[in-house]
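Each in structure tokens, the structures are laid out below.
Coordinate-derived values only; no laboratory data. Values in this document were obtained by computation on a predicted structure and should not be read as measured data. Cβ atoms are built from the backbone, for glycine too; each structure is taken alone.
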Structure I
Amino acid sequence: MAMIFDLDGTIINSFEVHVKLVKEAMDEVLGHDTIPISIIRKNIRLPSKELFLLIEKRLGIKISPVKMKKIIEIKDNKFDEDQIKKIKFYPKAKELLLLLKNKRAKFCIATSMNKTEFSRINPFIKIEELCDVVTAPALKHEKPDPYIINKAMRIIKSKVSETFYIGDAETDFMASKNAGTKFIGVNNPELFGKGNKYFKDINALYNFVRKDYSYFL
């Protein structure tokens, strides 16, 4: 058995931080309140390019590649220490990783963040003390591209048939499908009925692993 976890929105609760920063960056580039925060919040789990395309289609606002790049740059610059300190582990997320570590299971984190982005948050969440963390090299490998899952499987030396990928977004489900792994959805009701199992939150997954660990063997 092997378990590979998404990070943002799955293990750490960074959802509202990202919504706020994307909204502020769009306000600066496109004009204040041009994009309703409700649209950003509902679709924040999409890859950046897909989010921009959805906004263009829904609101009829053209966002050029130059503006897209500028929004991402501003958002990344705003992701400073004050914002990072707001990010916390979901309840029982750290305990789940420790449980797997104690059971000597194969597991790791696979995040679409690049090394630079991850290096900014790790001093505060210290997740590398719990397990290996696999990062993505570039936006071209954003999920649903299975690159990050395949890379993680190589690092923890797991077979496709024995690997579960755990995530909170439709793109996580599709990346898992593209990689051929089993999928467990968490923290997002829209994932109910997709993949092998769904849990309303990490706490529920932790309780299941603690009581029914044999399911993963």
Structure II
Amino acid sequence: MNNPLFGITLSLVAYLLVAEVQKRTKIELLNPLLFGGILVIAFLLVFNIDLADYQVGGDMIKALIGPATISLAIPLYKNLDLIKKNVKLLIVAITTAIISHFIILMIIILLLNLDKDLALSLIPKSITTPLATDVSGAIGGISEITIMVVLLTGIFGAAISPLINKLFKINDDTAIGLALGTSSHAVGTAKAASTSETQGSYSSIALILTGIFTVILAPVMAYILALFI
């Protein structure tokens, strides 16, 4: 088992299997990242395989997080004209989203009386996984918890988006795209892109800029949070 191909193959098979089930059933909650991970854990437990054997290959996949982060520059570059034309809109939307997210997060943390490590792990929950893991580690959070919360945030946001839009009669593709990108990162952006090109473009921009702003503001958020817990 102590072979890189084992961890890589198991991860790919689990991901593709869940992706196929999601495609056939059209159940958006069946996110391949989340449930693929659950399948991997179940496989290791059932066959009593040591985690270290899986990680020989699993760590190679994890190493791709860095290049994945850099690749975010591609959609940002492609949508440069769109950004220039809507600078004020983007700044207002993303700033509002980040501040709202932090206020709600503070309320939840205080109500549940969460400890400091867990609370810090939640700060980057609304940005894409590659950035979230680095931010979490840098401010003293637990990266593994951050990854799980990021996945759940994306899946939940994308799943309830149609209901929220219908309830509040939101039909504007720009507004929907920005909302999905700022709150549900890559999962929300995939949802937006599957609906319309406009939604996908704005969601992609919002995803990246929200991530950048959160990276910059995370130390300030962590400092404020530490004053209350």
Worksheet entry | Which of I, II yields 19 [relative contact order in percent (Cα under 8 Å, 6 or more apart), calculated] | II
Worksheet item: P(r) over Cα pairs in 5 Å bins from 0, in percent, for residues 129-184 alone was computed and gave 4, 18, 23, 18, 13, 11, 9, 4, 0; which structure, I, II, did it come from?
Response: II
Discussion item. Quick check on the output: 18.6 is Kirkwood radius over Cα pairs in Å, derived from one of I, II. Which one produced it?
Written reply: II
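Could you tell me which structure in I, II was used to calculate mean count of other Cβ atoms within 10 Å over residues 41-48 as 10.5? Let's see the in-between values first.
Working: I: 16.8; II: 10.5.
Among I, II, the structure yielding 10.5 for mean count of other Cβ atoms within 10 Å over residues 41-48 is II.
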Practice prompt. Out of I, II, choose the structure whose coordinates give distance in nm of label points 7 Å out along Cα→Cβ at positions 49 and 65 equal to 1.0 when calculated.
Written response: I
Item to complete: Determine which structure produced the value -14500 for helix-only ellipticity at 222 nm (-39500 (n - 2.57) for each DSSP H run of 4 or more, over all residues; to 500), calculated from the coordinates; the candidates are I, II.
Response: I
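I, II: which one has distance in nm of label points 7 Å out along Cα→Cβ at positions 17 and 33, as calculated, at 2.1?
II
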Worksheet entry | Given 16.9 for mean count of other Cβ atoms within 10 Å over residues 25-32, calculated: source structure among I, II | I
